[in-house]
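Where a number appears in this text, it was derived from the coordinates with a stated rule and is not lab data. Just so it is clear, the model here is predicted, and its values are computed rather than measured. Cβ atoms are built from the backbone, for glycine too; each structure is taken alone.
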Structure I
Amino acid sequence: MLKALFLDMDETLCDTQAANKQATRLLGEKLDALFHAAFDGQSVARDYVRGMYRQWSDSQRARYIPIIEQRGEGAYRKQLLCDLLTEQGVKAVSEDIAQDLIDSFDRDRLDAFHFYPGIVEFLAEARKLFTLVVITNGPEYSQVPKVQAVHLARHVDHIIIGGQEPEQKPARSIFEKALRLANCEAHEAIHVGDSLAADIAGAHNSGITSVWIQHQQPLDAELGINPHHTVLHPSEVPALIRELHSR
């Protein structure tokens, strides 16, 4: 008998990609307005978001890891933006301007951060049947504001933020914490997420049934990770969970 439903947040419950896209566009427009006409603000904004997700080259990794370790995430994001502006020919950017741009990006991102359509209703329905635990990877500075923006605690029983834990998904420890919070065994839980490497591998390592939200991602055979169930979009999750619960 299924007792618990574990859920990723980004691209599972909430349309993070749409929020990022909106905030990226607005950041690019603000950069274009601040600097000269030949300045490619949209390119800088896109590179900033890639850096925010630590999609680094080897040289960037060598530069930014020490900054994060010694001065923290905020200092890294500020340095990243300054570096990207320098690459576009901006000779000097004050820390105040850089911080204002970062703060503006964060506000725009949160303003555009919402649940996928139908998710709130699904959570209310599922909560009558299961203990709901959200397990989301990411740093505290990023995930806590998003959790608060959608009032996630009103809709689920427990929230686990990877950046506040010793390990993040796919580590077994974070799934074991979710099982303890839900007071159930692994065979009594389902985990739903969009990342093969984090969500699906983590669920399998803990003996939990997995549901992969594919979006438009290919199934990477080299990873050797085969979800127990696959849906194309979060809108398909409610019907699948109802089906699995009725078995």
Structure II
Amino acid sequence: MIIFLNTYPYEKKDLIKKYTEKFLADHPLQAIFSCNIISKDGRLVAKIPAIEYNGDSKDNEKNEKAILGHIISRYNLNISFKVHAHILPALEVIRLEHGLTIDYFENITKHSPIIPKGYKNNFAKGLFHGYNNDFTSALYILTPQIETLVRYHLKQSGVNTINKDKNGIETENGLNTLIKYKEFAMIFEHDVAFEIEALFCSSFGYNVKNNLSHGLLNDDESSSIYSIYAWWFCLKIAFNAFWNTKKIEEI
């Protein structure tokens, strides 16, 4: 399992950004035109703005948004490669050779400190569904668990994640708001924080949280390469925390 999950590291935002900036410098026509991102049902869901080079601070902010759009576009390509070249072939071998049960995944989540207490069984069920090739069920279980995980660790760091309206009604902020807290980037490893934002929240990418919450995933999309990768990513963060804890206990 450790090889399956760590042959490829988390996607490194800084390296992707460096590559993206060089690519845009070498191919300026890719940068000077805006790019529309269209959903499968024909909706305009995001627009990567054109990059402008006139030194104006406002344009610099706009350029940052444009660069981020291109970064996530590259991230999407990287995900596709990893799923086809590594995750699916390796997962098939693991299924054939090991026949893991739900108990295996429950043991991981039970001893994984990153998974909040009271949610470990649900997380394990999501992981087990993905292992059994039911990525739709995995996605529908694990996506809310990622939000819960982020919220839990923010609360543990003293962050108030609750929004109170003028009538005193309190509601918990959603994932798209939680990732904007400065503590989010401090609590989670830099590249883990980037992947949570890029995969679950960005309109430039698959935008799992929004699409799932609003019932926008059809049968094919709910078991697409992005769903497979989301399952693998959730297993990776759960298992690595479990594995690191286990190694510390053995010292």
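Results, tabulated for the structure shown:
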{"quantity": "Top of I, II by mean count of other Cβ atoms within 10 Å over residues 28-35, largest first", "calculated": "I"}
{"quantity": "With mean count of other Cβ atoms within 10 Å over residues 124-131 derived as 23.5, matching label from I, II", "calculated": "II"}
{"quantity": "Source structure (of I, II) for helix-only ellipticity at 222 nm (-39500 (n - 2.57) for each DSSP H run of 4 or more, over all residues; to 500), computed value -18500", "calculated": "II"}
{"quantity": "Origin of the value 3.2, where distance in nm of label points 7 Å out along Cα→Cβ at positions 20 and 36 was derived from one of I, II", "calculated": "I"}
{"quantity": "Highest-scoring label, criterion being mean count of other Cβ atoms within 10 Å over residues 68-75, among I, II", "calculated": "II"}
{"quantity": "Parent structure of the calculated result 1.00, given that FRET efficiency 1/(1 + (r/R0)^6) of positions 100 and 228 (r between Cβ atoms, R0 = 41 Å, to 0.05) is the read-out and I, II the choices", "calculated": "II"}
